[in-house]
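Next up: the structures, one after another.
Every read-out reported here was derived from the displayed coordinates using simple, explicitly stated rules and does not represent laboratory data. Just so it is clear, the model here is predicted, and its values are computed rather than measured. Cβ atoms are built from the backbone, for glycine too; each structure is taken alone.
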Structure 1
């Protein structure tokens, strides 16, 4: 999508054959995402985004634009969708009340369904299948909780977690084998 012009500068080239115009229609039917087409690219969401402040390439308004244009491959193959913190700062600032965090969440779901899952998500899901938490609760963590006068971390029924993963197809989606209990 990015090509160099005659002076060697990089510029984005949008090729019509790479666009999937059904994307914005599909997204707009999902509850919370109905206002996608109201985005008029003012940039308020990008100006106040906490991730955008630290990662120059991350601009939520561009995600809205790419969704409206149907730039599915660019959205699904990169990191953009997975950088969003779901903090809803974009919604709080948006003059059109476009729920961009919800749109990004829906895009993540579609991307995962189509086989595009960020590698970090696979690691998180593997940890959930293994421990029931996104990280292993070590003896050190339990001692730290006790020292801070926190209750012990709740025990997880790992069998139920794995059963849900199998029933929903999450194991196949991320390509992991879940052991039977």
Structure 2
């Protein structure tokens, strides 16, 4: 019996109270470019933004978010980087850009920095590690340390936790689980 096709999550839309400020932040601090902009049929202004020439947009920012919401409906927006050096570069850039409250976290399976955009939406910049660690896992991270030291500290931490695997081993096991549990078309 055939399985449903694989889906790939490629973009998210975010309603904004101050659209121009958000567009500036996402371009100036996160490095996106505006690939398109316009007005939706609902009358909302919107900006399509990307860093990937193969994707028209990765983020869409819309105006129209009420300023008096009782809580922020966005848990986090996460962006995958290519290397630990890239994460260190973003960390230094974020500090120099005046972003306050940057949290550095070692999740075992990923190294992350967290901060908030101008409307309080949590933003995560992260890179995968070569290890797997059961989640949730939130340990301190110091991106001022040498990459070799960070790698050694993360490996030691992951090996102390139950269920240690390399990322490759975890990927093999999750690949098998996905295949086993995929929805089949009748």
Comparison of 1, 2 by relative contact order in percent (Cα under 8 Å, 6 or more apart) - largest value held by:
2
-13500 is what came out when helix-only ellipticity at 222 nm (-39500 (n - 2.57) for each DSSP H run of 4 or more, over all residues; to 500) was calculated for one structure; which of 1, 2 is it?
1
One of 1, 2 was used to compute FRET efficiency 1/(1 + (r/R0)^6) of positions 27 and 147 (r between Cβ atoms, R0 = 25 Å, to 0.05), and the answer was 0.00. Which one was it?
1
